[in-house]
Structure 1
Amino acid sequence: MAGETNPVNSVIRTPQSRLMLFGGRGHPDLAQAVADELGTELTPMSAYDFANGEIFVRFHESVRGCDAYVIQSHCDNINTTIMEQLIMVDALKRASAERITVVTPFYGYARQDKKHRGREPITARLMADLFKTAGADRLMAVDLHTSQIQGFFDGPVDHLFALPILSEYIASRVDRERITVVSPDAGRVRVAERWTDVLNAPLAIIHKRRDPDIANEVKVFEVVGDVQDRVCVLVDDMIDTGGTITKAADTLFDQGAAEVIVLATHGVLSDPATERIKNSRISEVVVTDTLPIPSERRSDKLVILSIAPLIARAINEVFTDGSVTSLFGSAHG
């Protein structure tokens, strides 16, 4: 009859019945923290490696018709954690999940987002293609190395920013009147400008050049901007071996900086980053827990802030058809 509603076609999504979280083995503490923030549980699963390194995954509950969120940071064993997440997505697709969102707090291979020279790959695009082929409908990541990576995935991409979390910390730690935001190179100026808007602080830029024949080798040249007697807040998306930030800090102190504090979203901290930071004049290095940081990589100078509340809010906005952009205001750009 006219006006009647077919109950089969009027299923209402509710967090209790339809949202399901799945955590890989890369960073289980973060996956659990996100689940706690959302007031739900991680879906039980079995995951183990065969003797030759192949990965097996099986979920213990029905996922048919669910809105699935697969959380996995691409950490130390980066190729293994990526493959495990791909396998999880494939398993969900084959088990008839309604929508699959890949949540990568740290998106692997993001630094290779364009060809610098001939015969080089663009692996950031390859990553996006792999997730799409596996069955992902949506991608969620925190502070991609470059914003253009959003265009590599054929579907919605939620690009989250740790800036609100990090800026709140630094604003409580330092008098804003003394702060100068510093970009570690010209390529990060757009990101640093967001920081200047939030902190209402001036900007300085470090001009540097990488040695094209030596990986992770950076040569720092000069500072563009006034840092004399200022608290320099050096901002970047990640800290890998620590070479960039420690050389940048030396340059800032040479130019008369009173203090240098480093803020970065992703603490990769490959060797010898921990020793470099310990032996530097940097006061603090503040990162989030998008990646697990074992005790041997920690020091008195390292501060780790939780990213789980941000990811949980973003998942909730996506699940309830809200606005992820509204979480960031002017920081989103």
Structure 2
Amino acid sequence: MTILVTGGAGYIGSHTCVELMKNGHFVVIVDNLVNSSWEVNKKISEITGKSHYFYKDDVRDEKALEEVFEDMIEEGKKIDAVIHFAGLKAVGESVDFPTKYYDNNLNSTITLLKVMKKFNVTKIIFSSSATVYSAENHMPLKEDGKLGAVNPYGWSKLMCEKILEDAAVAEEDWSVVLLRYFNPVGAHESGLIGENPKGLPNNLVPFISQTAKGMYKEVKIFGDDYDTKDGTGIRDYIHVVDLAKGHVKAIDYAFKNIGCEVFNLGTGNGVSVLEMINTFISVNEVDIPYSVTPRRAGDNAVSYADPSKAFEVLGFTAEKTLADMCRDTWRFQMSTSLQTEN
């Protein structure tokens, strides 16, 4: 099958492209490279030994997107399904620039659906987030839990989910799969692709690895007075390769089912900030200075998934350990430079 992957040069997108290609799919990437690097394309080919198509376009550009679909028809590789990663993703930035996030994340989704309908492509996997869940839920979080984001990024994901749900109702032969990620970490075991954000990292593990490399003086822990086993916040960390494999399972599901379905992709295990830091130190034999600062507004004490639905319906389960996440992150960090990767 030919799979269009929007945002396919990004962190999760690139790993998903690798897993799709390993499973026999042909991949077409559309990415405007705002949060990624063209060099990732070479790394994907190096890992898989296979070729793919790449278009440097913004998914909001309807004409450019139509040309991608037309090109694939002319090449005899008509697009069969879409995995939609493209979008802005920094929670803090979304608070400062909400309209930027709504414009990018909603309009890219709307434009994509319009073009898909024009070319009769009826299967889409959407990159959603655990940030769509309300803070009022009990743990673990289940797909039928109460929804309600606490920042514009989360709201943009929730709004996109609603747009896609409505599309699946209106188009009875469509298959829409909404994947709610928890906390993706790690890197490909080759060390060729991984998470290396431009500028100050928004997520914990890249900050840990860059601090271990000497790029920052210390890791700041936001609060150690939560009602948790060590006082620090607890999250559900999932290895990015496991997450990518979940998308392959979702593609398989989409070709056999119609309608809209939602799945959590997580491990079901809660890991504290201190546990993550200490595991990283132990596994990689590095020094990571840290200090405790006040809590951040909007942070929950605990968040982790109930992954049972993904296991029962998709046959998906996360396999990699916390040690694997830390080891693979460090291997990638030591083999790359901030200027050339994302």
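No value in this document is a laboratory result; all are computed from the given coordinates. Everything quoted here is computed from the prediction, not taken from an experiment. Cβ atoms are built from the backbone, for glycine too; each structure is taken alone.
If Cα extents along the principal axes in Å, for residues 167-238 alone computes to 54, 38, 23, which of 1, 2 did it come from? This figure was derived from 2.
To test your reading of the models, identify which of 1, 2 gives -12000 for helix-only ellipticity at 222 nm (-39500 (n - 2.57) for each DSSP H run of 4 or more, over all residues; to 500) when calculated. Corresponding structure: 2.
Here relative contact order in percent (Cα under 8 Å, 6 or more apart) was derived from just one of the structures 1, 2, and that gives 13; the source is 1. Ranked on FRET efficiency 1/(1 + (r/R0)^6) of positions 143 and 207 (r between Cβ atoms, R0 = 35 Å, to 0.05), which label among 1, 2 comes first with the largest value? Evaluating FRET efficiency 1/(1 + (r/R0)^6) of positions 143 and 207 (r between Cβ atoms, R0 = 35 Å, to 0.05) on every structure, the highest lands on 1. When distance in nm of label points 7 Å out along Cα→Cβ at positions 271 and 311 is computed for each of 1, 2, the one that comes out at 1.8 is 2. As an exercise: Kirkwood radius over Cα pairs in Å, calculated from one structure in 1, 2, equals 21.2. Which structure is it? Corresponding structure: 1.
Which structure, out of 1, 2, was distance in nm of label points 7 Å out along Cα→Cβ at positions 79 and 111 derived from, given a value of 1.7?
1
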